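Computed from the coordinates by the stated procedures, all read-outs in this text should not be read as laboratory data. Here the structure is a predicted model, which means the values were calculated and not measured. Cβ atoms are built from the backbone, for glycine too; each structure is taken alone.
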Structure 1
Amino acid sequence: MEVNCWGTIRCCQAFLPLIKRSKGRFVSISSVAGRVSVPCGAPYSVAKYGVEAYMDAIRLELECWGIGCCILEPGMFRTKLIDATAMTARVDKAWQNLTPEIQEEYGEQLKNKFVASWNRLFKELASDRLDHVVDAYFHAVTARFPRYRYRVGWDAILLYIPYSFLPTGLADFVFRTITQLLSGDTLPAALEK
């Protein structure tokens, strides 16, 4: 939250007087996770939903000053955020911070299966074409008529954004089905007894 959401808000507030004088624009990077939440991704999604809401609000508030606001919504790209080793280390660290009761309730098998499925998903679906994100950023900063939103990556355009328009019950069903295909039926240890 400190960096992904509050950092964006604080930077915009700090530079607002300069942006007003220059009639410039704010360009912020969010994520498709700011439009679609996934299990075990709540902290990241909350931060990115916050960025989306803030940028939408200030875009309307600052329009009268001639200030533009653009949001980049990249899908999955191969960065350190989804590096298998780094992700495994983050999950293990979070696991160690849980109480023994919660660890027992969920079970180490569920944690390991989750890490393996997400790492496989990211390996197969994440793009290594970071230049697409850079190009979108460049356009947002330099274009005479920039877009309000830049959806970057095939998964953002063809999967996550259309998914965000599904009715909630259908979206949950689709997500559960995909999760079962990726990792099988996995329940917390307390529910398997």
Structure 2
Amino acid sequence: MPKFSPEDLEIFAIPGFEERMGAIREHIHPRLQELGEELAEPLAAHTGEPMFPHVAKHARRSVNPPEDTWVAFGPEKRGYKKYPYVGVAISRFGVHPQVVCKQESWENRPTMADRLDARRPALRLGNFQDWKFADAPEEQVADDAFWDARLHKMRLKTGGLDLGRTIHPERSSPDALLGELADFTHLYRVLRGME
């Protein structure tokens, strides 16, 4: 059964910070928490290490409502931002399985970029880094030009990596998402030096 519906996407059109955050906390976050609990063990089996779910809190936001929200899976119980992570985000455009390296992962990011540079997998991916939410990022085959641009961003102290896909909410059952996350768990393993 899908975790999300087309009606859930409409929450991201609610104007105003308090109103949208209230709807996200009431309708979206409980399902992301549930999804996190359902996917943590299978993702750990795919990655070869524990994967702890973390639902985004948006704690620094107080004026602009979030354009998306997510559950991130990382190797630490206390937080996820200083490591690469796989995640499932939801926005007004759909559900987004992804792999991400935040700015906070700077300490390890140059090494992760080198690992990814050596592999450069030819996957169909969308670039979500610096996404402006005007439209869903277009998927493309990750060729050398694609990787050159992503790796350049990863090597900047203020950069990062955010690759994903956009799927219809009706394809958001845990089993379907686990299948969609397969490419991203592969990229995660490359970034973590496991492949």
Structure 3
Amino acid sequence: MSDTFIPYGRQSIDENDIAAVLATLQSEFLTQGPKVPAFEQALCARCDATHAVAVNSATSALHIACLALGLKPGGLLWTVPNTFVASANCGLYCGAEVDFVDIDPQTWCLSTQSLADKLEKAARAKRLPDIVVAVDFAGQPCDRDALADLKAHYGFRLIADAAHALGAQWRGQPVGGAGPADITVFSFHPVKIIATGEGGM
């Protein structure tokens, strides 16, 4: 057995990043200071969003999103199987049942055709999901147009898990801004586009 560890991820941290952290450590604010609201405002500007709330992780952001959208014990949340466990656990934290929708083999994102088929069966069984968590994969957004149509027809709430998709666009619009999602969640884990050690929004 080797004592050498394979790094979980490699970050690109330059002198500007180090200087910004050092300036914060030397400031009067180690918590509840001006950096968090400035980060939230910058994300809103970048994503053309109205509001942003920074939290300790995308896991927490997904949980809070479910609570904000009214997911209750006995409710139903659908997501995809090829994602970090938080995309499903956020429903379990609320006491809801969780089920899975297949992915598109070309994009690895949620298959809107599989979702449409599953919704049709669920409507007949009178057991539609309260929330669908559509996970953007490897920087590629899910099909927002098809999701908008399905959401309008079946009435579920939509969370866009865009942990992989900060900076991505759908039809020229930034992920996190205008679109069918009720709430979009981003991650700032060390293996994501922007790292804050841990963090979510």
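Table for the structure above
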{"quantity": "Structures 1, 2, 3, by volume of the Cα convex hull per residue in Å³: label with the highest value", "calculated": "3"}
{"quantity": "Label whose coordinates, when distance in nm of label points 7 Å out along Cα→Cβ at positions 89 and 129 is calculated, return 1.9 (choices 1, 2, 3)", "calculated": "3"}
